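In C-alpha cells below, several structures.
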Structure P
Amino acid sequence: MTDAPLTIAFFPESAYGPTNNCVGIGDVLRRRGHRVVFIVEESFKGTLEPKGFEERLMRLGPPPEQEEEPGQFWKDFIRDTAPVFRTPTIEQIEGFVAPTWQALLDGARYVDDRLREIIDEVRPDVIVEDNVLCFPALPSSGRPWVRIVSCNPAEIVDPAVPPPFSGLPTDDRSEWDAYWAEYRRVHDPMHAEFDAFVQERGAPPLPPGEFIHTSPWLNLYLYPRELDYARERPLDGWHNLETSVRTTDDPWELPEPLASRDGKLVYLSLGSLGSGDVELMQKLIDTFAQTDHRVIVSMGPQHEQLRLADNMVGAEFLPQTSILPMVDLVVTHGGNNTVTESVHFGKPMIVLPLFWDQYDNAQRVHETGFGVRLDTYGHTPDELRDAAARLLADGSLQERLAGIARRLQASPGTVRAADLIEQVPRSER
C-alpha cells in the first residue's frame, strides 16, 4: 500500500445536482493532493477548471447548431415535457419517466466510445460516477469504480420502500402494486434492449428491472438517517454519507434594504430546471409578496421574465450553500441536494415536487415531520402562506433540526466519501 497521490476521475450526470455533489467530494480529494479529473458534458466547459479540477469533455448527442448553456439538453427536455408534471405520478411513468430513461439510454449509447477514449487517456486509479444508469465503458474498463446515488434512496429498490418516482407513502401500500405493474409494463422492453447493449460492450448483465449495476468496490448514497427508509434487506456494500455539502460556493451577504428589515428570511428555489416554469415561479413570488417575510429567490434561466416584490432579492444563479445557513425556511422543488443540504443546515421545508425523485423527497419530508408537501400546481396562495407560518412558528421542530444539523456538520459526508474513495485503489495495489 502507498500514500502516493491518486488520479481520480469523477463522472457525474450532466446536471447541476450530481455535478455539485461530486464537486464537494472532489474538492476534499484535490486539497489532499490528488489529481481530480471531471468528465463532463461539453456545455459545462470552463465551469470546473476554476475550482481546481481538470476537465475532459464529452457529448450525449450530436452537437447543436448554437452554443449551449450548462445542462441545456435537460433544460430543453424538461421544458418540452413540463405539461406532464401536472398529472399523477402513475401517469407520469409513460408520459415523463420512460421518455427520460430513453433519453438517458440514448446518451449512454452515443457517448460510450468517447468515454473509453477518456479513460485510456486519463488512466484513473478510480472512477467515481453519480449517474442513474450504466455507462458500459466504466465497468468494462478493468478499473475500480464507485457508484454514488445522489437521488432519493428509493432508487435502491427494497420491498419495504415505496416505488421510486411515485411519491407514495411508506405506511400505506395500497397503490404500490399498481404503480410497480405499470412501471414494469412500460420499462421492461427498454431494459431488455439496453441490457443487450451493455453486454455487447463488455459489461456484466444488468440486474433485473434496473438500468445500473451495484459497484463491486464501493457504493455511496446520501440521505440523513432521520429521513431514510427502514428496509427489509440489509444494504451490504453501501455507505450512507447522510449529506454531501460542498464548500466551494462563493460567500454571499443579504443586501440592503432587506438586511435591515424585520421579518423571517425565506429561500425560494425550484432548481435549475424547475425555475424555468415562469408561470409557477411567478405564482410563488406573488404569494410571498403578500407576507412580511424577506425572500431570497433563485430565479433560474428565465430570470428576465420574473418580477420580484419589494421584500425580495434574487438572481439567476445563487450560491445555495452560502445562503442556506442564514435563512429560516426553504421552499423547494425537492431535489435531493436541496433537501439534504436544508437538513444539514437545520432548515424546515415546504416541498413542491415537479418530477423524478422530487415526489419521493417531498413525501419523506412530509411524513417525517421536517416540512410540508403541497400540491405543486393545485395549492392555493393561502395554503402556501399558512404552511410557511406553521413551520416558522414551530419551535420544537426548529430545535430538533438544529440538533440534527450539529451532528451532520460535525461529520461531513464529503470527508467520509473522500476517505472511502481513497481506500478503493489503494486496496487494489
Structure Q
Amino acid sequence: MPTLSADIIQVLSIFTIAVTMPTFAKMVVLLQGTILTPGRRTITAALRAMGLSEEPQFSKYHQVFNRAKWSPWVLSKLLLALLIKSCLPPGVALVLAIDDTLERRWGAKIKYKGWFRDPIRSTVKQVSTSLGLRWLCVALVVTVPWSGRPWALPFMLVPTLAPGTSQKLGKNHRTLLEWAEILVVKIRRGQPDRSIILVGDGAFACMPWLQRCQRKQLRVTLVARMRFDAVLHQRPGPQPKSKPGPKPKKGTRLPNLRAYLNDPTTVWTEQQVDWYGGQRQRVEIATGHCLWYRRGLAPAPIRWVLVRCPTDESFDPIPLLCADPEVAPAQIVEWFVMRWNIEVTFEEIRAQLGFETQRHWSEKAIERTGPALFGLFSLVTVIAIRLHPDQLPVQRTAWYPKEEATFSDALAAVRRQLWKLDEYRQSPDQPEMFLIPAPVWTSLVQIALYAT
C-alpha cells in the first residue's frame, strides 16, 4: 500500500476536524486508490489499486458514502479555505465560476435522475436531452505556477432536480438560481470579508438573481452574459418641485443592445485583454450605465458591455452585464473569459477522473460521490503545487511539443509521489527485485502515470 509524503499529509490534515478518525482513514485509502486507478472510479477499483483486493471487510469502504456521518457542506467549506490559502494572496477578491453540468446516469434505483438539456450534444438549431443528474458547481478561478491560463478548481457541488422528480420524491422544488443563491450564501458566511465576483453564463443573467446579489447581505459582483433584447432605461432625472407624486424609478427607455451594433454613432474602444487560452487579444468594447427593468420588479443599476473581436471572424459579438456599474469594462470582459475554465475542468474530470463511471445508487451515496470526485480535482492540483511549486514535469513527445502543464501532468506527478517511483533503483544487491530493462521500465511508468 502506498505511503503518504509529508506534503500530502499536510494537505489532507485540514479535513480531519470534519470526520471521525476511522472514517478519515478509510477516506484516505479511497482517495489514493481513486487517484491511482484508471478507468471506472468505483470503490472496488480503488481497493484493487491499493492492494486490498483480498480485504474481507470491503463493505466498510462502501459505507463511507452510503452510511458514515459526514457533511459535504463542511468539507466544501474546508476545501475552499485550503484553496484560498494555497493559491491566493491575502485580501485578493474571489473570482468564482458557476455553471451546471450533466452526469449521464440511468437505472431504476437512481431516484434523482431526470431529463435535462445535454449541452455537449445540443446545437444552436437543435436541443438534445439526456437522462441523468444535473449538478450545479462553483469553482474558484486561480492561477497556477506552471500554466499560462487560469484553472477553475471546484469546491462545491449540489444536485439540482427536475420539477417532476422533485414532485415524485415529495421534495420542495428549487430552481437552478435558487440553488445558486443557497451556495453563494454559504460561501459568503464562510468568507465574510472577501470581495466575491461571481461569473456565469446566460442562465444566470436574471433580474431577481441580480437583485439578490446586489443586496448588502451577499455583496456579490455578478458578471454574466446578457440578452440582446433586455429592457434598458436611463436613470431618472431630477423631478421638478412643481410636479406632485412619487419620484419615477426609471428614465427614458434605451435601444436594445443589438441596435448599438449597427449604430454608427456607437463609441467602440480598442483594448488588449486576457483572452481564451491564456493569450492576449485585441478587442473592441462598447459600454454604458443604465437600469435593467422587468415588469413587477424595481429597476437594477448595471453596466452593460458589448464585445467584438475584429481579428476573429468566427467570434460573434456578445453582450455582458455587471452588477457593479463602477467596474472597468475591460475587467468585466476578462472576468467573463475566466468562466470558460470551468468548462475545461468539467472535461478534465470526465477524462482523467472517471466522472460518470460511479455505480452508487442510494440517495446519500449519489449526493456524496459527485462532490468527492470534483473535490479530488482540486486536491490533486493543490498537492501538485506543493510537490512542484515552480515547474511541473510535462509529458512531451516528438510529435507533440507540449508547452505547458495540464491536469494529466498534475495527476501523473501525484501518482509518481504515491508510488515513490523516484526511489526505485535497479540494484543487484536486492535479489528479490527483478531487473527490468530501462526502456521497458520507462514505458511501463509512462503508461501507468498517464492512464485514464
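All of the numbers you see were taken from the coordinates with simple rules; none came from a lab. For clarity, every value in this text was computed on a predicted model and none was experimentally measured. Cβ atoms are built from the backbone, for glycine too; each structure is taken alone.
Here FRET efficiency 1/(1 + (r/R0)^6) of positions 174 and 302 (r between Cβ atoms, R0 = 30 Å, to 0.05) was derived from just one of the structures P, Q, and that gives 0.75; the source is Q. Distance in nm of label points 7 Å out along Cα→Cβ at positions 6 and 238 computed as 6.9: which structure among P, Q? Structure of origin is Q. Figure out for me which of the structures P, Q the number 2.5 belongs to, where distance in nm of label points 7 Å out along Cα→Cβ at positions 142 and 318 was derived from the coordinates. The correct label is Q.
Of the structures labelled P, Q, which one yields 132 when volume of the Cα convex hull per residue in Å³, for residues 230-413 alone is computed from its coordinates? Of the structures listed, the value fits P.
Comparing structures P, Q by distance in nm of label points 7 Å out along Cα→Cβ at positions 54 and 150, which one has the largest value? Biggest value here belongs to Q.
Quick check on the output: 2.4 is distance in nm of label points 7 Å out along Cα→Cβ at positions 30 and 350, derived from one of P, Q. Which one produced it? The correct label is Q. Which one of P, Q has mean count of other Cβ atoms within 10 Å over residues 254-261, as calculated from the coordinates, equal to 16.0? Going through each structure in turn, the value belongs to Q. Please compute Cα Rg over 2.2 N^0.38 Å for structures P, Q and give me the label with the greatest value. Going through P, Q one by one, Cα Rg over 2.2 N^0.38 Å peaks for structure Q. Could you tell me which structure in P, Q was used to calculate distance in nm of label points 7 Å out along Cα→Cβ at positions 126 and 390 as 5.4? Derived from Q, not from the others.
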